[in-house]
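Structures incoming, each one as structure tokens.
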Structure 1
């Protein structure tokens, strides 16, 4: 049977749609049901950042203590602590080779070359970022740099209230650079959320009793996907997981179930795309959730 040009075009289009749906489905994470979960010890109640070390270990950091905790996934316990003697609001942690980097919220980067060495040497980099609260830190292997996500607007100017910047730190030059490489617009993220039928939080106006929408995306962690190379940005307060490309274009946005994600603060990927998200205790217990890639 001969197909007309029109029928062929329709058939080709249907095939493309099925192929696209298959690809999207294969790349989705089942965020409502972790493939595995760990209840972390009380020591990690304030866990604020995680990074993948190897198939059995992750490194963690928590607020206010510059201590690197090594958590063994097979043994389900902390097996090692590396005390730095530093006090501060530590929010991010990432691994580059044998070097661990910690991010302090005021924009100070702490470097620990060969962190397992008994003679741990520490170096500080003052990044002089315009954002006063910075929480996200990850390694961008493809560009040999670190990415740093600011939680709040840059500077004090009211016109910047809806901007969230992502900065980079070149690991070759190690020269601080406070010029953003990506500018996220909260209004654009909100528009994408509405188009995706994601509920917008609201407050009640005390005088009128009316509902007032409140959308305030605040990045708490950042990570580069090892396979598709997209950038994932976690917003703990909003329970949102944003996916953008390297230019900052929004690719996807997911709402996280508060019953599963108590207070998501840490995000990391394994080389096969497996995603790890850690939750602070808040009113519950700190947890580590594992999500397989391509389910």
Structure 2
């Protein structure tokens, strides 16, 4: 069991980039963690971690070791969870998702899940770009939009609507678009939801209209695109859940509300396919049920 603890400590030091952070997480002294990792390196006859005064990072051998050890530790945790009569989950669950979705959709709904499993350590990796889930040891990813070709499996848990928004100060200076073609005369802010889209398509009464857009400002962060729009820098296309608070507060206004834009699917993506961990599927079942049972709103289209 001591060897398993040492391996777990190594994975946490490698992931957190800090002996002190891993020690706090495990309730151990930093010196104790450092000594156990040093003993592991001595046993293996190789250096696993590069240590400087500023950072701790895996060496090439350490990265290879990390990649091989984490699935083994996860399998051990799953074996324990599968026979625990209480149904309570333990261990580490790593969830990847876009930053704004994590903050505005998932985290407010997460308390019930962590109360059911108080000994499960949930680690949320918030990033608007698609992560290398295998390399990052992500157990489940929540993603909006089309999924890239991959070896894992996915579950559709909902749909998000796209909206075009701008600040009241911006439309006061530049006018309110009346029809989609008016967008061509406005400054456009491209965020992650539209960063790779050169045109926006709108539909109404069975008729579609596509508008070519050329961004004046681009950002890889949804919150950044919303801040730019709220600051009066232009119009942006984003998801309704991302802009809900700004729309409710009046910091942003919904443009062309009579026109519909494309819905985006929301998937839970399991990079390990059938080998997906018990905790990952339990989390997805919980969050999907919570979204389905929530009162319908303009932000999220539930899946029945």
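Of structures 1, 2, which gives 0.40 when FRET efficiency 1/(1 + (r/R0)^6) of positions 204 and 260 (r between Cβ atoms, R0 = 25 Å, to 0.05) is computed from the coordinates? Don't skip to the answer; put the middle values down first.
Details: 1: 0.40; 2: 1.00.
Among 1, 2, the structure yielding 0.40 for FRET efficiency 1/(1 + (r/R0)^6) of positions 204 and 260 (r between Cβ atoms, R0 = 25 Å, to 0.05) is 1.
3.4 is what came out when distance in nm of label points 7 Å out along Cα→Cβ at positions 108 and 284 was calculated for one structure; which of 1, 2 is it? Derived from the structure labelled 1.
Each of structures 1, 2 was scored by distance in nm of label points 7 Å out along Cα→Cβ at positions 124 and 268; the highest score is held by 1.
Computing helix-only ellipticity at 222 nm (-39500 (n - 2.57) for each DSSP H run of 4 or more, over all residues; to 500) across structures 1, 2 gives -11500 for structure 2.
Between structures 1, 2, the calculation of volume of the Cα convex hull per residue in Å³ yields its largest number for 1.
For structures 1, 2, which has the highest computed value of distance in nm of label points 7 Å out along Cα→Cβ at positions 140 and 252? Max of distance in nm of label points 7 Å out along Cα→Cβ at positions 140 and 252: 2.
Largest in distance in nm of label points 7 Å out along Cα→Cβ at positions 44 and 220 among the labelled structures 1, 2 is structure 2.
Taking FRET efficiency 1/(1 + (r/R0)^6) of positions 100 and 188 (r between Cβ atoms, R0 = 25 Å, to 0.05) as the criterion, the top structure among 1, 2 is 2, with the largest value.
Of the structures 1, 2, report the one carrying the highest value of relative contact order in percent (Cα under 8 Å, 6 or more apart). Comparing 1, 2, the top value of relative contact order in percent (Cα under 8 Å, 6 or more apart) belongs to 2.
Read-outs: derived from the displayed coordinates by stated rules, not from any lab. As the structure is a prediction and not an experimental result, all values here were calculated from the model. Cβ atoms are built from the backbone, for glycine too; each structure is taken alone.
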